[in-house]
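Enquirer: Next up: some structures, all given as structure tokens.
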Structure I
Amino acid sequence: MNHTAPSDSKERPALPPAVITVGIVSFCTDLSTQMVGPLLPLFLTSVLGAPVWVFGLIEGVGAGIAGVLKVFSGWLSDRIGHRKGLMMLGYAISNLSKPLLALSGGWGQVFVIRGIERVGKGFRTAPRDALLADVTTPANRGRSFGFRRAMDELGAALGPLAAAAVLLLTHNHIPTVFALTVIPGLAALVALATLKETRKTRDASRPRPTLSLKHFPRRFHRFTLTAGVLALATFSQGFLVLRARSLGMNAALIPIAYFLMNGVASALSMPSGTWADRLGKRPVLLVGFGLLPLAYLGFAEARSALWIWPLMAFYGAFIALVDGNQKVYAAEFLSPQDRGTGLGTFNALIGLTELLASLGAGILWQAWGAPAAFFAGALVAAFAFVMLWASPNSPAGPATTA
């Protein structure tokens, strides 16, 4: 186990300024994103009349687009030794495309706009994660990634509340909510512009990064495969919204349920990173991996909308324990010169398998109903838990320093 973190909280290394800035950017971006998140599946199925499988297709293809681009953007950030420029490009595409959803008159337009927005996610994610790994050490890396995730989830929690307030003031006019996402989106770009990045100098004795995966450690390959299987079960959170609606939850309450999920995730993200620094990443991840099949079984068996509230909180705990910590765990198998490429590969596999997850969930839902989609997700998630549990309890890989 990794016991590198100081036992006294007063002695913990301070979060680097770059981590704080990236946290603010994540907060503003997810505030914007989650003003859209709980409303998009309702907008597609109720306003535009699209079937559930179309929502699965849109979310799945979007995840696939982001996944493919994460490999390229991570490799490019290693190649040029510069992360901020690619982050700025990605955040700009994402935050300036979401307001265009207000102009959508059919699901085809939503498909195109959502795809463009996911292009932005593909450009920004791997360079951002690599930058966070660059400016941290094993003693504070989990806490730093947890802080970034906590800010992300705080924005994700407040986004649905902002959306609910706009709906109340506009008599449930969803396009107005979409249009107003431009405000937090622009705030994210302003915050990112203040980020000071030290350009990394390449070790001349090392070859330039390539897109080949052969030089990554076997332990990185093994864990990436395990995380990919979990992602195969992790379909879009929009299906949680559709499940709540199918159980009779009032549409006005759905953003509040979304707030609960993301609020729990925000509250637990930084503590979970601290626990991972103290106890080791793998034990914390095992708990997180175990929560997803239990949550999905609950969504499958729920018989009334009242069950949605505890299940959303349970799902939020899963997010907090897994999302940031699995990236830290993967990063510790990588050398600093290959982090962008490696984390891009890791994030890409997650995105590509989420494509299959969302598309498959939509097809199962359409053919056999909501419980079938959640039972299938629970089965795959349980298999991922077994894979992680059976994997060697190895310490960090060849590069544990920034």
Structure II
Amino acid sequence: MNPKTENLITVLDAGSTKICVLVAELTDGVLRYRGHGIEASKGMRRGVISDLAPAGDAINKAGVEAEKRAKAPIEAVVVGVGGPHVRGMNCQGGLSMGSRMKEITREDVRSAIDRARSVGLAADREVLHLLPQQFVLDDQNGIHDPVGMVGNKLEVMLHLSTCSGSAAQSIVTCANKAGLEVTDTIFEGIAAAEAVLSADERELGVCIADIGASSTELVVFFEGSVAHTAVLPIGGDHFTNDLAVGLHVSVEEAEHLKRTFGNCVVTSVPQLNEIEVGGDLTTGSQSGRMVRQRFLAEILEPRAREMLTMLRDNLRQGGVLEAMGAGCVFTGGGANLAGLLDNAESLLRVPARIGYPVPLSRMPAELAKPEFSAAIGMLLYTHRTQVRKASEEQGLRQKLQAIFAGTF
């Protein structure tokens, strides 16, 4: 590997609306922005790849643009995975140490996790994340890291995040066609949480809803660990399509109207406000017709309440509806819709806010928006994972050195 690229972390967020390749450099333990490339999505449908050739071409164009800005070759990427095919489940398992108490090692922890994850998965399912919630050592629960403790029986409560193997492989194949090696995959909901949630929110209990174009990824944290993950089959495009049908305009104009005049609280829009629709956005033609701005809200509000009702029912079914002490955080491009927070607070009965990603050093302001939370979160998640692995390897080397020093 080129020494200049060893400290680079590159992520790929392939969504239904845009392809984003983001590059950061790790210098003295700090992540610094190096470059990014954005290209309109092609060959994508409902969050999954439907046509490999145009999807691969779009990824390649975004990658080339990112290389130019970063002024460095991109060889490997971490890929985000999302869409309705992602599912989560909680499981539990453990192992007995025998009749005598013994010190828990890292290998014992791995064995307990392996037993907990040994649930029957369908042949087409692939594991994205193994997320320990807590360990139980001799009936003592609430343990986050049992290594070094002494006991007879070790159990682990685990959250398992899985995806469709074929859907994940399609993204990997497209990245490979663009000349990029995929080193890891991350659930986009987990990545978005990394970029927008505080440690206090994770501890108190919080739901993050990453509203993409075609779906909404949900992750609930409680007492610092992931308690629930799910994906709702509703996203920003559903609001846009509703406007396109209701106003008899193109999807492009409906998207413009949603961003500029949209509101999902009817009573927030003055009754006498009127806007022009049906004109030509490319030429600025004024040959449209006038409609009440409230009419847009009358279309958007039912869809917003449908999505939030689906979210509430999903959390209730997962047993985590009462666990949101810190409320609900909305991020992703769909979180920008005016009035969404008001509807959320009235339906969920908890505080709601928009989640903006933590800015990287030297990052342009155009990326500090909710629609880039998943991409920035993937960088932060990958960095944290690398630091943890390096720490574990360093600990293992120190133990081996101590053993050999004692031998000789």
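Computed from the coordinates by the stated procedures, all read-outs in this text should not be read as laboratory data. Note that the structure is predicted; figures quoted are calculated from it, not measured. Cβ atoms are built from the backbone, for glycine too; each structure is taken alone.
Enquirer: For structures I, II, which has the highest computed value of distance in nm of label points 7 Å out along Cα→Cβ at positions 21 and 101?
Expert: Values: I: 2.9; II: 5.6.
The structure with the largest value is II.
Enquirer: Please state which of the structures I, II yields -24500 when helix-only ellipticity at 222 nm (-39500 (n - 2.57) for each DSSP H run of 4 or more, over all residues; to 500) is computed from it.
Expert: Values: I: -24500; II: -12000.
Matching structure: I.
Enquirer: When FRET efficiency 1/(1 + (r/R0)^6) of positions 133 and 173 (r between Cβ atoms, R0 = 41 Å, to 0.05) is calculated, the result is 0.45; to which of the structures I, II does this value belong?
Expert: It must be structure I, since only it matches.
Enquirer: Tell me which of I, II gives 1.02 when you compute Rg/Rh (Cα atoms, Kirkwood Rh).
Expert: On the way: I: 0.95; II: 1.02.
The read-out comes from structure II.
Enquirer: Turning to a different aspect of this structure: One of I, II was used to compute distance in nm of label points 7 Å out along Cα→Cβ at positions 45 and 109, and the result was 4.5. Which label is that? Before the final figure, lay out the partial values.
Expert: Numbers: I: 2.3; II: 4.5.
So the calculation was done on II.
Enquirer: Work out the source of 36, 19, 16 here, i.e. which of I, II gives that when semi-axes √(5λ) of the Cα gyration tensor in Å, for residues 93-228 alone is computed. Don't jump to the answer; show the numbers that get you there.
Expert: On the way: I: 36, 19, 16; II: 32, 20, 13.
The value was obtained from structure I.
Enquirer: Here is a follow-up. For which of I, II does FRET efficiency 1/(1 + (r/R0)^6) of positions 29 and 341 (r between Cβ atoms, R0 = 30 Å, to 0.05), calculated from the coordinates, equal 0.80?
Expert: Details: I: 0.80; II: 0.25.
For FRET efficiency 1/(1 + (r/R0)^6) of positions 29 and 341 (r between Cβ atoms, R0 = 30 Å, to 0.05), the value 0.80 is produced by structure I.
Enquirer: Continuing with the same structure: So FRET efficiency 1/(1 + (r/R0)^6) of positions 189 and 293 (r between Cβ atoms, R0 = 35 Å, to 0.05), computed for just one structure, reads 0.35; which one of I, II is that? Could you put the intermediate results ahead of the total?
Expert: Values: I: 0.35; II: 0.60.
Value 0.35 for FRET efficiency 1/(1 + (r/R0)^6) of positions 189 and 293 (r between Cβ atoms, R0 = 35 Å, to 0.05) corresponds to I out of I, II.
Enquirer: Work out the source of 1.5 here, i.e. which of I, II gives that when distance in nm of label points 7 Å out along Cα→Cβ at positions 37 and 381 is computed. Each step should come with its number before you reach the end.
Expert: Values: I: 1.5; II: 2.3.
Answer for the origin of the read-out: I.
Enquirer: One of I, II was used to compute relative contact order in percent (Cα under 8 Å, 6 or more apart), and the result was 16. Which label is that? If you can, show how the numbers build up before the last one.
Expert: On the way: I: 31; II: 16.
Of the structures listed, the value fits II.
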